[in-house]
Structures are given as C-alpha cells and as structure tokens.
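Please go over the structures that come below.
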Structure I
Amino acid sequence: MLRMTIPPVQRILILPCLLFCNSLLFSQMALESELRIPFQEGAHYGFIDPSGKEVIPAIYKNVGVFTEGLAPVRKNGTFGYINKNGKEVIESKFDMAHAFVNGQAKVYMQGKAYFINKDGNILFDHHLKNFYMTENDSLYICETNSGKYGVVDQAGNIIIDTLFQKVFQLNDELFDTRMFKEEDSYEGFIKVFDSKGNRVFKNFEIDGIGIFQDGIAKVEPISSNDVYVNGNGEIQFEVPKEWKMSYDYGYFQDGKAIVDIYTVDPDTIKRWSSREKYTKKGVINTKGEILFSNTNWKKITSFYQNRAFVQDKDEKWFLIDETGNCINDEKYDTIHIEDNGMGDASPFQKGTAFVERDGEISVIDMDGDIVGGPIYFNFEYDDLFRIGNTLFIQNYDPKTQEESPYSYGIWNWKTDLLIPPKFYNMDTLVEGEIWMVEYDGKLAYINNKGKEIWQQKGTTKTSKRLNIDYMNRGYFIASSPTDEELSQFGGWAGSSNKFKRATKKLGLPENGFNIVVRPEEKSDYYSFEGMKLYLSNNTQDTLFFSAQDSRIYMVLQAKDLEGNWKDIEFLPNSWCGNSYHYLFLPKEHFWEFNIPKYEGAIKTTLRAKLTDWYTSRNFENQERALYSNEFEGTINPAQLWSKRPYTPTGIMDPYDE
C-alpha cells in the first residue's frame, strides 16, 4: 500500500536540550571535517567532528546547531554565539537565540524578539511583540502586543498594516491576511497583498486560498466554483463540478495535479461514500487541461521530473511518464514515500525511489532501472519509511520491549549498511552519514559504516535539576473516582494520582483549602531532582476543579527582574471536547504532586497558582486564584515567556501546544 504517514522516528525527543532538538538541520549540510555536531556529557553540551573527536568541550547548558559558521550557546542564563573554534564572537546577552539564516538570526531580550546580523547588531528597534521569518528574506510577519498581525521589512517599516488576526505566506511575494467573524474561528474576510503592500485579487471576494505551487493556487471565491489563479490574481481555470482534486488543497507538482473525474453527474450520487464507484483518475496541467485519465487506476502519486507511480485496481504499482505511458513492464507491491506533511510527496527523491516486490526491496532510478539492492530483510519488522537515501525500519513488540514498544533500524543503500531494528530511538544527524540512536539507556552516534563514533557517558537519566529555556507544560495530573452521588464528576484520563485522607502526622494546615510547597522534601520529577506539593482540603465541603484529561489548572509562578509575578508554566488547550471534565476533592483529603526544582541563572521567589476551582458543584461562583507559600529558587530568563513548539503524537493527543 502507499505509505503516507509521518514516521514516528521524526517525532522523538533526541536530547533534553531545546535548540539541539532541530537536529535535522544537519541533513542540509555536506559531511566535512569542519562540521560540528553537538554532544552531551552529563548536564552539559559541546561539539565533536564527524570522526567523533571532541573539538569544543562540553561546557554549555544549551547549544544550537552551526549554520553559516556560528552556533548559539548558553553557559549560564543567556545566549551568545561561538565560531567553529569555540571562540565567542557575539556576546552572551540574549534570553533565547536561534540559528543564522541568510546572514540574520532571531533572538530575544526580555521576551522581545529582534533580528541581528553576524556582528551581533540589532537590525531595527520596534514596539512589536514578535516576528516570524518568511521565504522572502527581506520581510517578516509581525505580531503586536494586542495579538494582531502584519508584515514589516528589515528596517522595521510596516508593509502590510497590523490590522489582521492572522497572516499566512502564500509564496515569496504574496501574503494571505484574515479578519475573522468570531474568535477562534477561521471563517471571515480574506485579503491578499503583495510584498509591496498592494492588494491583489480585488476582482472577487475570497472565502479561502491555498499555497502557491508551480505558480498557481486554489482559491475559493464566495460566489462561484473554486478557481486557480496566478500570482497576479488572474484566473488560470475554473474547477468544474465534474472534478474533485485528489489532494485537499489541490497541490500541483511538476506542473501537474491529480484529479478524480466523475463519470456521472455528481449531483445524482445520493451516497457520498459511493463516489469512488463513479470516478476515474486523471492528470491536469496548470491551465486546467486534462492530459490523460484511466478508469483502471486507483491511485496516482505526485509527479517528479515527469515521473509518477500509478496503482491499478489489482493494487499493483507501475511507473509512468508525463503522457501516462508505462516506462517498463515492471510492477511493484509497495512504494515507500518520504512524507513532507502536505499530501503531495513524490516517491522520487534525489532521482531514486524505494520499491518492494515479493518481499524484496530495491532502489530504482528515473528509468526504472535498479541501482540499489534488491535486499530481503530476514528479520521481523512492521513498517518502513524513507528519509533521504535511508530506509528506516520500525518494529512494534510491546511484549519484549520494556523501555519502548518500538525499535528502529536502517538500510542505507548507498553504503549497503543494514542494521535490524534494535534501537529504542533513532534520528538523522547528517543525512545518509550520521545517525543518533538510543539503546540500553544511552545515546550514541553511528556513521554510515555502522561504526559508533560517540557514546554518551553514563545514561540519559540524571539526578540534576531541570535547566530549561521555555515554560514547562502543565503537569498537575490528579484523579477522583466515579461516584453516583457526584454524577459527571471524576477523572477518566488514566491518572493514578488518587486523593488520600489527611492525617495530623502529615503536618498540613488543619483548616481551610491550602497549597503547600515543601522544598525540603526531596522527590523525583521524572529523571530530575524535585520536591513535594500538597493540595489539601480541610474545609467542611467537597471542592470541585476544572480539568483537561485529569490536568487541573495549576502552574508555578516566579518573580521577574522587576518583581512582577509571571507564569513559568502553562496549560495547553485541547481541541477535543471530551478532554474537559471536573475532578473533586472531598473534605479532609489531599492530593500529592512531585514538582521540579528548577535550575537557572536568576535567583528569584516562586509560588504555585491554582485557578478554576469551586466550592459548589453548581459552578455559579468561581473562586478566585489560590496561591501557595512562597519559596526561593532559580530560573532562566526564557522561562518567563517562551513556549517551545509541540507536535501531537497522534489522534489521541488533541493538543497543539
């Protein structure tokens, strides 16, 4: 079958270091002696070369990757930049710092975003909240403190006014701006502007627009059928009702797009689930002209240099050219596609494709000739997925894997390297050359000959305090049992943290509802040093709490440099209504939590804050925020404002932050 899923190996967390998590940047670099690869030694990071030799010692608390000869690093609480010899060339003064791209890098100072050049100079000052780089190096999407968006240039001049609730980039020169009818809704008014701030597509109102590929984009006008337009807003063609674009956004690739062509009037099809019985697969060009079609075809992949694969109704794959003719007589059981997350990926990458027939896997070129393999895997596996020239091999066996139900291996046809699934985690460091793996609780790097060039000393687990550059994600998980008297209340997200009866021996306050933090009580927060927090109900009533998947609305706060209380943790929002429910805590009971002892460069005062709790199940009067006792600790500057990116692990993970 056609493999179109995002491989789990791309989602693993490789090291507990924020900037290093973007390791796939290395895949864009050539393997060279001056390449610097981050490595971890205890709680610190340094750099090695491709042979595994240490070239920059592990003296940093956080590091990024080298781009354009520089890498962001943090020794204490702030970031600077070093060169490939380990010399600091841009002073450490930033809360957060990112890699250089085309001579500029995004940095933060006191939570405010700036762009700097390679001399460390800020390109322009401003009153805005944040910026986002675009494909046009001279423009940035900007965000105001009130949450509105616009576009500015490198001098800070406003190109598209900051009036919009969202701005999306369509191509190098065009931006999609939106003003929504309602909050948290994508329905509203869309306007498109060019890179000089001029409005385009003024000849019709737009209800939706896709990204530009091959110079055209799908537009949903308010008053007519979908059309495709060019960058000047001119209509290329209108989509007739007899067509259905095979991909959600009608992507063009290599000047062609795949369509389902109805063989009957689509208005006469009563059951939508039966539509495939009345369609045939076809290919169109950017003018909307049908190049060819076939009723015996079940699927067509995207084109790449005038090549695509077609699956017939016998579920066999074969290779075709730009006219729809077969390249040869070969047929395949499976093709392995590198998913780009946009639904338009081609099986061909760098001129080759992975195909499978009768259990043997081969690599073929654009003419269908075998250039790698064939190879037969004489070991058990359950999935294969491609990244570059490497085929990742995944096996699932929860009965035999204690640390993870998945194990990974690789086949690199260029070097004929084959490693059966045996690693718990695996990720690409330098495409086709160096991989990061985890086994026996340790991280290691292996090269394209299978040789281990670096292994982490000790294990991936540490008793050190948590030293991070972002707001921690809410972790106060609790449960309460289902009770007939308290119908619709209780936790159902699998939490084992049940409430317990309070005793005098525990020493909690005997009256009222209290949050008690005890820094002196040592505990484990995952693999880091932690302390205890107690939520104690010694009132005369049962208390109720809003919850998301058994996560109550509690976070830690810290004082910033001006003495203001700021959240250093945040509560993610679920898009699934089933995530939301209530928990209850009976009188004379408490919940117990393990919380982290943060480590950072700023000495400060901390406390816990609880919201969305109630003294009555009617919820007519929400209680005000409840705070814990204050205690001393340390944090890093970015913990006061930065949320790191989050990718859902699947449909059962309804969170996008």
Structure II
Amino acid sequence: MSRMLLVFTAIVAWAQASDPGYTELDQAYKALSAKNYDVAVVEFQKAIKLLPDRPAIRKDLAYTYLKIGNNEAARDQFAEAVRLDPQDEHVALEYAFLCYETKQPVLARRVFDRYRKTNTTAAEAFENIDRPLREGIARWQTALAAAPDNFSGHEELAHLAEQRDELAVAAEHFEKAWRLRPARRDLLVDLGRVWNQVNRAEDGLAALLSASRSSEPRIAEQARELLPARYPYVYEFERALTLDPGNDGLRRELAYLHLQMNQPVQAEKQFEGVVKQSPDDLLSVAQLGLLKLARGDSQAASPLLNRVLAGNDQQLADRVRAALRPAETVTAPVAVPAVAPVQTTVAKTLSAPQNAASDNVVDAKQLAFKSLEKGYMKDALKYLNVAHENDPVDFDVILKLGWAYNGLKDDADALKWFNLARRSPDPKTAKEATKAYRNLAAGLARFRTTVWVSPTFSTRWHDLFAYAQAKTELRLPHWIVRPYLSVRWVGDAHDAVAPGAGFSPQYLSENAATVAIGATTNTWRGVSAWAEAGEQMRYRVTATNTSRMTPDYRGGVTFARGIGHMLTQGAHGFYGETNDDAVFVSHFDKDTLFYTQNRVGYTLREAESLGGFHAQLYWNGNLPADLKKQYWANYFETGPGFRFRFERMPNLLFSLNAMRGTYIVNTGNPRGANFTDLRIGVWYAFTR
C-alpha cells in the first residue's frame, strides 16, 4: 500500500512539475486563501500568459476581480472563458449578468436569449431586458404611423431596435432621423455602425467617412475609431458626398486630394461646390480663383481673387498677392489682368493637407493638447501634424510636436521641432524650446562633454574639499558601450586628511589630477557599468608617498533611482532616492569600495516670487564599506538635510547636511567611534 502511495505521489509531483503554470497558480491560490487579492491577480495573469487556452484560470481570475470590485475586468475574463468553453452555461450566465451591470445590455440580452429555453434564470433575465424594448418599439411604431416626420420618434425607435438586434429596422429609422436633421452627424455614426452589421459595408463606410469630417471633434473622433486605418480612396469620398452632399469639410478635403493627385479639373469642380454652399470660405474661394487662373480663365478668376483681396483675412490676401505677383508687393485689391496660364503648383500653395482630420485647426489643437495631457502620444502626434499643416507658423503647436516626438522616444525628430520652436516670437515658448533643444542636443551629439564641480566645506575636518571632472564621451548609434576621455581632480585646502592626522591621504582628498581613458555602458533601469585606465598626477606629495605619477585603474557598477516628486520644475510632494556604487580603485591598495546614499523627504513648492526658489527637506542614510575592512571606509551616518536651487539657474545646486555617524570597524581608528559633521556644498554641472 505504501509503495502504491509513493508511486501515486511521484506521479502527482511529475504532473505538477510538467505543468508550465503550476508555480504561478500555486502562488495565486495561496494568495487567494490569504485574501491577498492583488497578488492573486498578478499570479493568475502570469499563469494565463503560460496557459492562455485554459478556461478555468480565466474563471478564477474573474472571481478574484469580483472580490476587489473590478466588474469590467471580471466581465472580460468571463468572456474569454465562454469563448474557450462555450458549453459552460454557468459561466455564460455570469458573463451575461456582468454585461448588464456594466452597461452592455445588448450583449447581455444575446447571451440570455441563447439559454432561455433551457434555463429559468436566463429566461427571466431575458424577459426583463426584452420586454421594455419590445413595448417601446411598438409604442414608437404607432406614434410614427400617425406622424411620419416625428424626428424624436425615428431616433428613439432606431436605438431601441438596435438594442433588440432588429438591425434592419434600426438602420431604416436612423437614416430617416438623419434625413430630417442632416446637421445631426452623430446619427451618421449610428447609421454607419448599423449598416456595417447588416453587410452594407460600402454604405457604412460612406456614413462614417462623412461623420469623421464633422466640425464637432467628438463626433469626428467616434467615427474615426470605426473607420479603417488607411486613408480613404477617391471613390469612397464621392460615395460619402452622394450620401451627405452638404458636408463642406468632406468636399474640401476631396478637392485637395485631387490637387495632390495633379487632377486640377476635378479639384476645381469640388471647390465650386464648396464656394456655392459656403461663400464666406475665403480659402476655398482663393483656391478656386487660382485654379481658374491656372487654366487661363482670368475673367472667371478675377472676381474670386478680388473677393479674397478685399476680405478680412490679411494673411490669406498676402499669400494670394504673392502667388499673383511674386516680385511685387500689392497693397490693395486689384483686378486680375489677363495673364499667361500659371502652373498648377501655384494653386497648390494655398492647399490644406489631404490628411486633415478636421478642417478646424482649433479643433485639431484642442484634441492634440488633450491627448498630450492624457499621455496618448500617438494620437497627439496625429492631431498636432494636422494643426501644423493648417497653420505652419503656430509655434505653440511646433513646440508640442517636439514634446510628442520626445515622448515617443524619437529624439532625432524631436530635436528638429525644438529647433524650429526656438524661433518663436513668444519669449516663453522660445525659452522652453531652447532649453529642451539644448538638453536633447547634448544627448544626441556624437561627442558629449560633461563638466561638474562640487566644493564642500566640512566642520568635522575644518577644511574645504573640491571634486571636479571633465569627461568627453563618444556616442555611436546602437552601441551599448560609450568610450570616453576623462580628467578628474580631487583636492582640499588645508591637507586635513594627511597621514599626520591618522588617515589615509586618499580618503577624502587625493590632491591629484587623473587623466584616464575608459568606457561606460548605457543606463538600463538605473544601472550602468564603467571601467577606465589612467595616470594620476599628484600636485602635493607626502612623506609616505613621494611619487608624482601613479598608474590608476578603476571600474565599477552604479545604480540610481528616484521615486515621487524629485527636484524638477513644477514638482512638489514626497520623494525618495538612492545612489549605490561598487568601485574598484587600484591605488587604494587594490580595494573595492561600496557606497549606498539614500534620501527620503519632501519637495517644497517652487517660489516664483523668489526667482524660482525650489527646495527639498530630507533625511539622509549613508553606508560606505570596503572589502579590506579599513576603518575609514566602514561607517554609518544619518541626519537631516536641506538643498535648494533656483529654476532660473538649474545647473547650480546648494546643500546643507547635518550628520551624526559611527564607525563600524574601529581597528586602527585614532579618533573615536562616533563623529558629527556639518557639510555645506555646492554642485555645478553643464553638458555640451
């Protein structure tokens, strides 16, 4: 019996080990038992990645989501479980009820309809949803029989019919409602959606294309979400215009598309339609006039162009004058003389982009800025390009294009836009663009030189220490390693840490300059590695070390990470940061040193009235150590700190730290186990 038990246990263990998701599921169920639902969710998600076709995991994750009140996520997991196992009636009903609770009654009704003949609960739920729809449809059909032009009746009947899956009825009444009020292009979105469901794809695309060129951004955005990702064809524009001939935006875009395709005759026809319906559209009037002039019909062009020259759009008038008389400055409206035909490219100079998502540049800007604010960088880039093409000298849009490309990690293009934005007549925009350009240019330059200087006064040593470095890196595309040349200088004013004080002269002040060649890796998640070889040149020798020149080999790994509100412009709130290093230094008796410096504190709100004064209050916790257990390299210190800068001088940082420390290793320590130190420091850096 015991042998059989051992065999059974071995089989179970083998089965568990061979299951690729066993570990994750085991952790998930343990977390679930401990009511640690957030951990359970994470582990279930990991298991789903390994076992995407197992419906049981989807169900358990869905029930976990229900426990934490995330009904929409639970609904989506039940949907996947139903897809994987259509025969699981219980899960299907759970999915249906969640659909109804999360405002998706159409899906709920469909699922209840599927099971209502075999399940009493499904039948009751179906009736509760279907009865109001059924009665509402009958009521509105009766009302429309008495008043066929009742707009509200057609709209309400269409919505009810769509919810009840009577799509042909819905399409019929959406179209009738729209015909009664053509300005309501949101109905075209509904009509296009329903037509697509009843296999009238071409009609559906025409309705959605027309709605996507609505002057209302919300309607246009809804329609674009349902359109194919590609740009429409000419025949699709024409079909949309047949459906909605009063859509000036749609007609104007088709006209520009014809211009782009070098089809001036077709473009002129469309511009005539725009001007006929919107005689105050001076841009279309100008474009039509130039097209007529280009084919030699100056008699027809003259009144059109004179209307533009006499209009209130001075910028457009100047562009027309430039197209007519590029060598002259025209100051008043004039009749257009009979001239030789002009090339079609002249007419194109006033054209809008054929990819314009909206004919109203203000709408495009609003959508772009809103997308930027919410972090939708791809959408922001699309709308910003539309706004820029409509108004190429809007420097606010140009600056935002730089930030959008920067957010998408396309720094090369971001640099171009920041460079353009630096020419803005608005000082604030130009200043922001210049700062962004310089910061980005330094990171993209083939050679980048960084210089930093950090003098610090210590009351413990009664001395002023100075640390500085100049480093020039070679940055090659796609290289993970960056070679560099470096000059480092470390010194102090009074030689406070000379051997007479009982300390290694290299502890805080080497009193030397070091020239080195080295290489550093790109930073990955805050981690980078580096190594260098050089020569140290001492400007102050000691009795124990009289050499002026010493080989210097160094290398190490560094990690830096900050969370919360760091000392950046506009930030205020709690923050924490850590800087950790492991460094091998050959002339420290071939020792390896370790440092961890940590700060937790609060970033104060910037005081603009004090010249952009921006400060942090924090608490320090520092722990150096080394492999050779030298007392001067092994201690712990902690204490409060205060640092600040002025946003107008972002490269300059001032700090004040009051530290209380204790040595961890005291062998050979001549000064006692504990110490107190007040450090006043300045840090300055720049990159070119």
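Quick check on the output: -15500 is helix-only ellipticity at 222 nm (-39500 (n - 2.57) for each DSSP H run of 4 or more, over all residues; to 500), derived from one of I, II. Which one produced it?
On the way: I: 0; II: -15500.
Answer by label: II.
Using the calculated result 28.1, 83 for Rg and Dmax of the Cα atoms in Å, pick out the matching structure from I, II. The structure behind it is I.
Comparing relative contact order in percent (Cα under 8 Å, 6 or more apart) across structures I, II, the highest figure is found for I.
Looking across I, II, the calculation of distance in nm of label points 7 Å out along Cα→Cβ at positions 39 and 559 that yields 4.3 traces back to I. For distance in nm of label points 7 Å out along Cα→Cβ at positions 415 and 431, the highest value in the series I, II is held by structure II.
Bear in mind these aren't lab numbers, they're just calculated from the coordinates by the rules spelled out. This one's a predicted model, so the numbers in the text were calculated from it and none came from an experiment. Cβ atoms are built from the backbone, for glycine too; each structure is taken alone.
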